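Coordinate-derived values only; no laboratory data. Computed from a prediction, not measured in an experiment: that's the story for all the values here. Cβ atoms are built from the backbone, for glycine too; each structure is taken alone.
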Structure P
């Protein structure tokens, strides 16, 4: 989908996604000491807002101007004085420029063609400081037949081994690469998510 398509989707409803953070973001980040985080393809900011509430300073990037404005609006109403710790900007994940100063970089359900994905994950690692964490969460390819929801194009879906292969040769340690089941309300089976935790060397 193009940015204009996402603009239309976000504009059509008050909240496309849940206001709560992604279950894997909450599980894996809860024990980390707060620092500086970058949330790529942040959408309406559910993960970014939660991160600020946990003490993080967050930059949320999305290519939909409507989504970015919604992040700013939600931050003003939900975070109070802490809203200054969240910066929401319009940006293309494929044009990400890494600065090497982030403690955490989050990719949550960003699905791209393989060549674009390889470039984006490399840029995400460059944005992360040595010792920092890159968290990748995606709809697994196996989700097409065994799970529910998510994109239906297998070419842009990522099983754990696909993410690991995409960082081969990069300065990173793979600390976790799992296929996880996520409960979906009113569905007759769980969704299958790829959850990969990387540590920048």
Structure Q
């Protein structure tokens, strides 16, 4: 009984500490220095050259779902995304805070365009980022659909896209990873567990 009480108190303390720290997190800034807003459309693109173009939906094979990836060249293509903070009272996207993200696009796949951690590529062992509905199951099941943005030391307003949910499931211990790219048959897919792709956010 005592051990159970201590465990419960530990989880409560962890939740309160996380919530207190989250209030001090800086907002993520777009390419003009403005804070990313809930519900506003943004393009995600590499912060460095020769790393592909804007983020987009990729057809990996002849079936659904569609995968998250990049255009092969730098240009005006790609689809904008909308960020939704896990905290329903938050109106801006903050560094190291949980959010869901979805492409704003019409596709032939009758499904959600929300990002989520998907299958592991057999050859590389990397976890691919796929699109699909946000899970309505347990907090642990929901974690696959929540990401965060961490600062990158390359320069101002440059960030890393990270999967390491903490708010949606404070007691979970996810195998965190940072999004990079994975070239497969000439297509650029987004994946965890490998290279890191610094990105910037451009208001649509």
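Of note:
- Identity of the structure behind 5, 19, 18, 17, 16, 14, 9, 3, 0 (criterion: P(r) over Cα pairs in 5 Å bins from 0, in percent, for residues 46-93 alone, calculated), options P, Q: Q
- Value -9000, calculated as helix-only ellipticity at 222 nm (-39500 (n - 2.57) for each DSSP H run of 4 or more, over all residues; to 500), assigned to which of P, Q: P
- Source structure (of P, Q) for relative contact order in percent (Cα under 8 Å, 6 or more apart), computed value 17: P
- Calculated for structures P, Q, mean count of other Cβ atoms within 10 Å over residues 70-77 is largest in P.
- Set P, Q, criterion distance in nm of label points 7 Å out along Cα→Cβ at positions 54 and 110: the highest-scoring structure is Q.
- Comparing distance in nm of label points 7 Å out along Cα→Cβ at positions 174 and 190 across structures P, Q, the highest figure comes from P.
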